[in-house]
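Presented below are the structures under discussion, each in the form of structure tokens.
Each reported figure results from applying straightforward, stated rules to the coordinates on display, with no laboratory input. Please read these numbers as outputs of a predicted model, since none were measured by experiment. Cβ atoms are built from the backbone, for glycine too; each structure is taken alone.
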Structure I
Amino acid sequence: MLRLVRTTSDDADFRALVQLLDQDLARRDGAEHAFYAQFNKIDKINHVVVAYQGDEPVGCGAIKQFEVSQMEVKRMFVLPAHRGTGVAPAVLAELERWARELGCAACVLETGKKQPEAIRLYEKSGYAHTPNYGQYIGVENSVCLRKQLL
């Protein structure tokens with residue numbers, strides 16, 4: 001049974017999963033990884049979800065304030081052995097629920113073209129492609145998406 005826990009970026013299980021995420025992204029992004037890494041710091045994120053199968057942390061995600069009424073989805077990751085089992089959609093749905101509770105009307109996110117499985121997850125979850133925003137404007141490898149929550 002999947003258990004979702006709301007926590008912060010101080011959570012040791014979240015930090016361990018993010019290390020694995022960063023290793024995966026470094027492999028996928030190659031030379032571009034340093035550019036993306038600067039936008040993915042996890043200090044002081046107050047809205048983190050960690051997914052557990054039994055006592056094992058198997059996935060995570062976070063949201064942080066983007067604009068007054070929008071949250072940005074960050075640091076989504078599922079251990080390879082647990083992919084395709086519903087962990088990522090459950091984490092994403094919990095993050096969206098939390099964003100709504102905080103009064104946010106939408107979520108935005110950026111992912112890379114080299115992460116087709118992430119793009120499929122977000123599209124299936126109701127996210128629509130949107131022009132690249134902020135630091136991702138003009139970045140060829142970036143894919144930005146948005147979902148209206150309220």
Structure II
Amino acid sequence: MVTLDSPEAIRAFVGKSATSAPLQIDQSMIDRFADITGDHQWLHVDVERAAQESPYGSTIAHGLLTLSLLPAWYGQCLKFPNRRHGVNYGFDKVRFTGPVKSGAQVHGRFTLVKAEDVAPGGLRCTWNVEVHADGVERPVLVAQWLIQVTH
């Protein structure tokens with residue numbers, strides 16, 4: 001856990017990274033996400049068909065499921081005890097660069113690339129994010145995430 005308790009601490013963290021603990025994305029999680037979003041494409045939810053027809057040999061997680069895990073991982077490895085609030089400002093880039101097979105262990109890595117003053121006591125932080133699956137060389141997701149914090 002990295003603690004960033006002031007604007008100065010955040011600025012000093014530019015160029016550094018924090019990595020979350022791994023999380024297993026199992027079929028139950030994929031199915032629940034499909035139910036919530038209404039996206040029941042067979043590649044995600046039909047285990048038997050995916051085993052036979054998918055180029056991955058199994059079902060895969062929705063890309064948006066993987067993306068939706070970022071806030072939990074962010075909160076798991078980065079702590080801002082003295083901020084008044086933080087808001088998701090959006091993404092400048094999101095790419096789903098590889099499949100996340102059902103049963104995969106995945107984790108997020110957050111590298112702070114910029115911290116810009118935006119208002120008195122406020123910083124807009126630009127994070128390069130990579131999601132990695134165990135045993136896969138390349139990241140399965142890359143993103144540039146903007147989060148605004150106010151102290």
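Thinking of I, II, which structure, once distance in nm of label points 7 Å out along Cα→Cβ at positions 31 and 63 is computed, gives back 2.6?
Working through the options, I get structure II.
Quick check on the output: -9500 is helix-only ellipticity at 222 nm (-39500 (n - 2.57) for each DSSP H run of 4 or more, over all residues; to 500), derived from one of I, II. Which one produced it? Please list the in-between numbers first.
Numbers: I: -9500; II: -7000.
Corresponding structure: I.
For P(r) over Cα pairs in 5 Å bins from 0, in percent, the calculated result is 2, 10, 20, 24, 23, 15, 5, 1, 0, so let me know which of I, II that is. All intermediate terms of the calculation are to be shown ahead of the outcome.
Numbers: I: 2, 10, 20, 24, 23, 15, 5, 1, 0; II: 2, 10, 18, 20, 16, 12, 9, 7, 4, 2, 1, 0.
Considering all the candidates, the number was obtained from I.
Ranked on mean count of other Cβ atoms within 10 Å over residues 71-78, which label among I, II comes first with the largest value? Mind dumping the intermediate values first?
Details: I: 23.0; II: 16.5.
Comparing I, II, the top value of mean count of other Cβ atoms within 10 Å over residues 71-78 belongs to I.
If we compute relative contact order in percent (Cα under 8 Å, 6 or more apart) for structures I, II, which one ends up with the highest value? The partial results should precede the final answer.
Details: I: 20; II: 30.
Biggest value here belongs to II.
A value of 7.5 was computed for mean projected area of the Cα convex hull in nm², for residues 15-94 alone; which of I, II is the source structure?
Details: I: 5.9; II: 7.5.
The correct label is II.
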